[in-house]
Structure P
Amino acid sequence: MKKVTPIFVFNSLDSVRGGLTKAVLTRANTLIKHFEEVHFFTLQFQKNHNEVINKLYNSGKLNPKVKVHNFFIDMDTHKNEHPIVNSPDLFKVKEPQFVEFKDEKSDEPAYRYYNNGVYVKYKKFNHDGNLLFIDYMNESRHRTKREEYNENGTLVRTRHMDLITNSPSLDRYFSKSGKCFLTTWLDPNTGKVGRSHIFDPDPLEFKNLNELFTYWITNKIATYNNPILMSDSRATDEVLINIKSDVKKIAVLHNNHFKAPYTKGSSIKATWKPLFDNLDKFDKIIFLTHEQKNDVIELFGDKGNFEVIPHSANQVEQTKSRGSYDQNLAVTLARYESQKKLDEAIKAFKYVVKEIPNAKYYIYGFGKEKNNLQKIINELNLEKNVFLKGFTDDPVQTYRSAACSILTSDYEGFGLVLTESLASGTPVVSYDIKYGPKDIIRDGVDGFLIPKGNQEQLAQKIIEIMKNRKLREEFSKNAVNVVDRFSFSFYEKQWISVISEFSHNKFSLFLKKNK
């Protein structure tokens, strides 16, 4: 029987992430049940990488049989050497030769250090007291470099700064023994990584980091049985395209490929160009919706390697009581990013509150737009109605607590939150965007589809659900059917089929076992 090895080429994993990470973890956990080995090759620098992966294993979000390899850890040929011993004062707030002043604006403990009246460095700690980084200043108060430390107090990266832009221009990566094993040059204006060097076992130079990633993966997959490489982000497509060895490649499309306003007729996003220029270099192109597949066929023709595998809707435990819900509560689970258009949801909720003064809207998530969203809440005097609740680890109970959930994104690739909400018995009021909502929500049956940007109509439908308990209960009963329409068994069979095209005997056994 021919063995195959599914391999995810992915930027980074973390326990607090959005739909894309959740989707790849689900697929990895599914594949490991049917194949002897499943691997992640992660490409992003994470100074606490081992801590992050152990947290995923221990929480059950990732099966421990799935192995995770990180480029920056693999390239460290000195990782088994004895660690360098730093002065203990380095990891304390107080240092004998300096006077420190606390940075009151920092979200974590941070201090500025002066030596004989000159500002020389800035140290930041996490809330557990571990040193995160040290910034060093010249006499003109320009930042010259940043030293970053991991959870063990080991220097892992030094970022040398451009004095004009105050952005990194050179990154040096260190082993725990203090030896630099990798350097990368950066454009301080764009952050784009250029020339890269590795120093051991043989010094090699690469034009850019993608070329170095390709070198690493090409050498690594030589040790695996029939590797199948999967790219789930357009940031990793080019890496796979550049791999010349005889290996199977799969691209999965998780997002909308159009530029604003993100609909048919718009230009294609630049980040999608490597994929669309090389569709025939992938053995499979996997879409999450038929709508997106058809749009791509209109643009580029049917290449014969296109398939649709939607995400599955998780079966909610039948023994778990739905409990009571707040008829005047709406929820959203989303990253606090501009794509999600949470500002429009908040503005629409102003109309809801005008009709139902005690209505509440809880937004669960994280992201860089948090302060801007809070500012909008304050400006609209919605502090008693709209709340940014942070990340939740229990989406089922979060959805079940509410009369409805809301989605106002500019665009999506599928919208996992839609199936999660419906599977929990909570109807959805959503903008009708590309892609996902019209495939998942049955308008007037288990939720409402609203023309994108129509805040008043959005509010009206939220009010309708909140005021009409009978309607809400009817929608709730219909909603849970999503687990049949997007069943896990179909999802599993489709993915095993795709992977097993390169191992027909394996798939025959799977089909026989699941008859």
Structure Q
Amino acid sequence: MAPATGQWGEAISVEHVNGVPYRMYSERPRCVTEVLEFCDRWGERPYIVQDDETLTFADFRLAVTAKAAQLRQDGVTYGDRVFVLGWNSPQWVVNFWACLCVGAVPVLANTWWSRDELGVGLQALEPVLTLGDSTAVAKMPSEWKCGTWDYPKGADLQSVKLASCVGNRNEEETAIIIFTSGTSGSPKAVVLSHRAILARLQMTLQITRKLPHQIKPEAHDITLITGPLFHVGSMQTLLRAIIVGDTLVLSKGRYDPLDVISLIARHKIKRWNAVPTMVSRVLDQPDLASYDLSSLKSISIGGAPVHAELMQRMRIGLPSVSPRIPTGYGLTENGGQATAAAGSEALDQLGSTGKPLPCVEVDFLAHEGLPDGEILLRAPTQMSGYYGLDQSPIDAEGWLHTGDLGRLDEKGNLWITGRSKDMIIRGGENIAPVAVERALMTVPGVNEVVVFGIPHPDFGEEVMAVVVSEDDTVTIERLQQDIRGKISSFAIPSRWRLQREPLATNHTGKVDKMAISARFRQELGA
């Protein structure tokens, strides 16, 4: 059955949701699973490729149907929460869509979590089932039910009859839950509705002139995904590829710049979605020029600040992509993207995150003593809230308080000038300093701890810890060992200072983190 393309319009009007006015598309899809209908357009074209495993769009639809049937046999029903927990793979993609097709809510859990962090997430969300690969299952507490990670393949798919997915009853219903770190230190479960996910997809398709009625059937990009599929940006890439008919090549295992270079050359990759650190690592390879990377035309960068130095290095090291380097700004809480800059605009306005997307409103909240205001966002893409929590950064008028500081220039470009919230972004991963501090305070002999981010040329930021102890047995090696497993590996500090004197405090008697971080930044020349 051919997908309905008339519902993907460009006209925007104001609609009220719970009394809040949002700019929305007048003609829009209402259920995420409607996207799957576009698989029929592309048939035997490859959709997912990893190593020697290839799933065509046709076989992918059958695999999702078969996996959905397995989930029903496991007792998964409409509205149930199901953890999807594993490294990037075709299985991850099939499991994600199969959950949606039975009307369940896939919970995109962070595969980097420690055993303790996974336990917290399970207790908070109480999934009826976890679909995890072997690495994930090894960390699972025994009291939680796990399902089969794999799906029918090859000849087993021939007996599968394509079945329709369960449609949601209302676009405001929960479609997906994604975890993000908050300043409280505990992972927060961001609830995204069908409306939120599809609104972002429709906006990005509009600005790239890739709405369903604008697509040329013969057009076919090959996109490389090296970031985790459990991040909101990668999830959107999965959806977009089905609409436009792109092939997605998944890297495997931990990030390896040489593997990325090899994949680009082997598969003639045209688009690559990456965080700045990944691009920097590729550019660092001494034999980069010996590979034919001329197929690469576009790199979508997000997840961390993009510095002018990196953009200049890309111009030289990857000249085929220099005029087409999309950048943007967003949070998981607002669906992942609020602004975009591309082409000559991205190069002419180095450091800018671009202009707001069509349905996004931007405002600012002044804070005493800060030169720029806190960025406020209002858009149909934003979250319904944090699962299980009453607190929300969204106010009664629908404005999301981002905690980031910024300004709009005369051309309407958004510039990020700082962060009012206490968060470290290392290589695209959010790290809550308080979580690291809490872990370090469990080490015997530690009296005081303060953790903050300092600039890093590769990761954007790295984690620094100042630890106060009078115990000579408290060493950096011991601290690293004792907190391993309590926090994610990427959150373990890479910069340390051990001291006996107490931490500086402000006039209220609280640890003056701002003064301490400023002091060490100056000492380190950061």
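In table form, for the structure just shown:
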read-out	value
P(r) over Cα pairs in 10 Å bins from 0, in percent from the coordinates reads 3, 18, 29, 28, 16, 5, 1, 0; which among P, Q	Q
Parent structure of the calculated result 19.2, given that mean projected area of the Cα convex hull in nm², for residues 135-414 alone is the read-out and P, Q the choices	Q
Identity of the structure behind 3.0 (criterion: distance in nm of label points 7 Å out along Cα→Cβ at positions 63 and 383, calculated), options P, Q	Q
Distance in nm of label points 7 Å out along Cα→Cβ at positions 367 and 431 from the coordinates reads 1.1; which among P, Q	P
Of the structures P, Q, the one that 0.10 was derived from, the read-out being FRET efficiency 1/(1 + (r/R0)^6) of positions 15 and 55 (r between Cβ atoms, R0 = 25 Å, to 0.05)	Q
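No lab work stands behind these numbers, since they all come straight from the coordinates. Keep in mind it's a predicted model, so treat the numbers as computed, not measured. Cβ atoms are built from the backbone, for glycine too; each structure is taken alone.
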